[in-house]
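Scrolling down, you'll hit the structures one after another.
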Structure P
Amino acid sequence: MKTEQENVSKSEIVSMIAENEAGLTKAMIDKIVNGVFSAIEKSVLDGKKVRIHNFGVFQPQSRKAREGVNPQTKAKIFIEAKTVTKFRPLGPLSDIK
């Protein structure tokens, strides 16, 4: 039986950090979290790999152009090449099944 997963929003992450970090306001933590996400995004968009120890690796990955099938009409379609972001968990996250 499949269980439904609960999502955690960025604001909830900020709140969790604020509970453990005395002296930092939620506004300060929000700026830090946004800064981390922006740095990861910029690096990956620049073609760089971002490795965060015991968390994971974000990296750009190229996908070749290929032929696909429209599931509704069964018609063959052309899917263009593109670059996507790949995440590979490390440390404790890599053990989740």
Structure Q
Amino acid sequence: MNKPTDSCELCKKEKLTRQYYEDDKFWITLCKSCGCILIVSQKHEGVIKDKDMNEILDIGKSIANLKYGRNMHSFDYKRNADKDHWHVHIRLIVWNKLADNI
């Protein structure tokens, strides 16, 4: 499914937080739920092309290195809320360790 849906928070693309990047395929912002860097597909789809994913992850990595420090982040591919809309959280490594202990 490539059409935006009214019930998908990511399709609404509310710019309530800082925007780091945007092109015709993706946008990168801060997640309004957890505050981590969030990469989101412009289309409402669950799977994206490997080439596109590799390109946007490289851009996300550059942003995370500036925000969190070099190699102080990890990619979290788990989709809790919007399972049908491709997105990735980039989390500070310390955040992941804290979440594992809760």
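Taking mean count of other Cβ atoms within 10 Å over residues 20-27 as the criterion, the highest value among P, Q goes to Q.
The greatest value of percent of Cα pairs over 25 Å apart among structures P, Q is that of P. When relative contact order in percent (Cα under 8 Å, 6 or more apart) is worked out for each of P, Q, structure Q gives the greatest result.
Here FRET efficiency 1/(1 + (r/R0)^6) of positions 12 and 68 (r between Cβ atoms, R0 = 25 Å, to 0.05) has been calculated and equals 0.40, so which of P, Q was it run on?
Q
Any read-out appearing in this document is the output of simple, stated calculations on the displayed coordinates, not a laboratory observation. These figures come from a predicted structure and were not determined experimentally. Cβ atoms are built from the backbone, for glycine too; each structure is taken alone.
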